[in-house]
Structure 1
Amino acid sequence: MIWGENGSGKTSILEAIHVLTYGKSFKTHKQGSLVKKGDLSSIVKGSFSRLGRVENVAVQIEKNSASKIKINKKLISSRKELIGRNNVVVLSPEEQPITKGAPVERRQFFDKMFSVSNIEYINNLQKYNRILKQRNAALLDIREGRMKVEQLTAWDDLLITSAESLWLLRKKHITLFKSVFNSFMQKYDKGLSIKILYKEEIPKREEIENRLKKDQKKDIIRARTSFGPHRDDVKILWDDRDIRDFGSQGEHKLTLVLLKVSEMSFVKENTGIYPILLLDDLFAKLDLERSKRIVTLLSNLKSSTGDLVQTIITTTDLLNVENSGLLKKENEFTTYRLERECNT
């Protein structure tokens, strides 16, 4: 457990671990912002030890170019080679847009979880995104008069095939995840009603083709494809009301916690190994009773050897964590205190 006042650098430690597992931050999409002002790059290094295997990872983040990643001193060609090797699950205030934010936030949450759990999913997702990017470039060329509209058919055919495959995989994985989520929700409180809603039916090839034709003129004007898996939304209902519009702060926090605990279990079921759990200011906006129930759920997550899952916690309030019961005497834990750097 890492504790200290705001601004002491607690979240930066979790961010560094996330960079070593996914090649990027969970706080920002602008990776250049991780580089100290006045510098051109920064380097994060770390070691993962699991089942007798030690893996050293180094990520060099460039201010104005792509990051460079090495695994055991060997440079890898893409971030895809890093994903799924040493998984982590992050519960942080920066993750709250999953329940509060736009559809893209929920898509990214599910896509990330399914990608680390299943190689077929990440392959299909990356293939679809490549085709989508190329079709959008073709739409721009048509709008600017550099390409004839008839040439769009080839990209449509590729997009339809890829979209259908990705939709089927996403539907399958969300159905499996809902089962895990419902189980944890019932363990937490049998009277709780949180629903995850996704498509009842996946669009068939003919339907996708007709929709692309219908939207063709609009897509050319915008130079953007308006129909496909990249436009999906996964709705979350609390007592049959969309939590995004009607949820309280506590309801949003509790739903996020249950999503993250379920993510831990889902990844474990599909990979055989629990991820490392990173808890950033877990008990903020939760009363003591809810905090204790969540601790009970976390305590029931155990590795294949029967050990508790490695968990790294940050907090400004050491007493709050102790009162929650998370730091039990029978569990092995270490506490670190961080202090803000004084500028003189």
Structure 2
Amino acid sequence: MLLALVTAVCARADAPHWKVWLCLPGHEPNYCLQNLRATAVFPDGSTYVESIDVPAKPPIDCFYLYPTVSTEKGNNSDLTIQPAEQVVAFLEASPFSQVCRVFAPMYNQVTTNAAHGDYNLEYTDILAAWRDYLANYNDGRGVVLIGHSEGSFLLEKLLAQEYSSFKKLLVSAILLGGDVQVDAQNRFDGTIPACASKTQTGCIVAYSSWDHTPPADAKFESVDNSSDHVLCVDPGAPGGGSSPATPVFPWFATEGIAPQWTAPPATTLWMSYPSLYTARCVRQGQRAWLLVSRVAKAGDTRPTVKEILAPSWGLHAADVNIDLAELVELVQTEAKAYLGGH
């Protein structure tokens, strides 16, 4: 026991603190900690305000990596927190604060204007931040990895290279819009299984969202190995079949949902749309995607999620928010299962 204690103390001391955190529990500002009250808008136009509490001591942690949002002029962004990072943290990560402490490091991201971006620099940053988190903040707590787009690619690399060192801590990995490749047994890197139920832990949830069959040149639908395929796991029905998909967006609308209002329609920042979509995973050969379908109801004038990027990207910009209610609920059930087994 003494040796274990000395080893733990040394590991903590040897891991330097990461330079800049977008979200760090207990520190201000924390862009992943926001008021989450939401107005639910139903098909008949009726509304209901959902009071969503953020617990003082969530039982698990989440480690979130944001997608490519930096519009800085260089090949890689600096570590200055810009409005783009603030907005995406609010949009994608803050809703998870109702079920976990959210940690989100800034990193020298390859920008949208990059000619020759340094992707190794990105990963070096993320690995340093991850090791800081494990050594100085984790304290043996279960953790969910959450990434979107570039954030998912970075977390895939982290899992491939570091998984054995934190296997017992992994509640799940939610890797959206990241082209996650798995083998015939639905295992990532031959080791980590896809989630097949809402109570399975130590597993991966992944998908890219589309409202139609992706075209031949679709992004996030390719694999390197002929025996592998793209993974799709529906957070509302990990075991298969169809499930509700509940979009949750700020009222001012961003990242894929058409703005409907010029002034706040309610007293909350957030709007949710129950019974607007259903979702199911579709696989065709090596390709797989989350097919979201609008539920047709007479008189339903609620907004529709739109493709705001190129046609080959589908609903990529809205991957997180189009199924956000189900993602948060999944983390909640996984956390309960994880804590029951630990």
Structure 3
Amino acid sequence: MKKLLVVLEAGDSLPSGVIRGLAYEHLFAEHGFDAQFVSRRPARLFENRAFPLRQLFEFAPVRNRLMTRAIAANENRIRKLARDVDVIYLNKVSSHALLQDLLKDKQARIVYDFGDAIWLQEWSASKLDEVLRQVDAVTTDNEVTASYVRKVNPNCVVIPDAPALHAFDERRAELSRKPTDRIVLGWLGSPTTAYNLYVIWEALEELFRRHDNLHLRLVGTGNDLRFIPEFENVKFSCVPAYDQSRMVEEVFGMHVGLFPLQNVERCQMRGVFKATNYMSGEAAVVASPVGQCADFIRDGFNGFLATTKDEWVGKLENLIFDPGLRRGLVENGLACVRENFRVDQSFAKLKQVLSSV
């Protein structure tokens, strides 16, 4: 049995940790891997209301000091565990220093999994390229990101993010009935991606000015609403944060799932995980033709693509007034997810990578 160390950036508090790590836990055991999971950042530790120092932890200096110490302890544990395994699978680990240590003290094969344009965020391009050259293999979630990796390391495999289809299916009969008193336009995201809402700000203002039966549901905004546009006509509500169960409930409550993207490098490297979640929860998808969305979404078949304000207004209006059109996009979208984005399919590709190194 191959000994595998799965290093997550922040456990189950990040979607990537769940979708590209913990979702495979039972499959690792079934396919001959003795997998041990460890998190670099103990993000959940201080969220627990039973945490004895919670009140003290509200002060930023104390919080930062405790978190720094916890991360250092976890990284030391990772270094020790790495000496006694065959393969290390690093899931979106953002510490360049830790990766360099693992590469210097290399006794196991290393597979580095990452997504998004992290060379514009956590690391410089030179630091990322340095890591990519040294690891044994790289996995990522879409071909756009892979094209960047293969210039440095040709051993790169695309493993699509598989939505938690089983979680949607378990509650489909219970939640699939959409609201009848209004049309809900929904958006899933985080405070760090809320800037993409500015792509459709004007279109939303125009739509809500014309129609009074609309509601905008923003899921994952955080508590600081300065990240989102200062809407004037738009009637909206926010969910600051969510876990998988809440996400399933929210998507089932949406008639339309919005996926606007700025046409910049940061967004061009995005995969289609947001779109496949909308499809899993039977929300018709409207997206910007940016990054993988441009290839994945077939306009008018499993979703709509829109670039200009007029296109966003026109295609959203079509969906608002035509339940049959919505239903057709939803059926094709869900079928697409079932055919191409299952957890077992993604795991089969990961297994091949981990076995080959």
I have 3.3 for distance in nm of label points 7 Å out along Cα→Cβ at positions 127 and 247, calculated from one of the structures 1, 2, 3. Which structure is it?
1
Using P(r) over Cα pairs in 10 Å bins from 0, in percent, for residues 215-294 alone as the calculated read-out, with 16, 34, 29, 16, 4, 0 as its value, let me know the right label among 1, 2, 3.
2
Across 1, 2, 3, relative contact order in percent (Cα under 8 Å, 6 or more apart) reaches its greatest value in structure 1
With Kirkwood radius over Cα pairs in Å coming out at 21.6, pick the structure among 1, 2, 3 it was computed from.
3
So helix-only ellipticity at 222 nm (-39500 (n - 2.57) for each DSSP H run of 4 or more, over all residues; to 500), computed for just one structure, reads -12000; which one of 1, 2, 3 is that?
3
Identify the structure, out of 1, 2, 3, from whose coordinates distance in nm of label points 7 Å out along Cα→Cβ at positions 223 and 311 was calculated to give 4.9.
1
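A short reminder: the numbers here are calculations on the coordinates, not readings from a lab. All values reported here derive from a predicted model rather than from experimental measurement. Cβ atoms are built from the backbone, for glycine too; each structure is taken alone.
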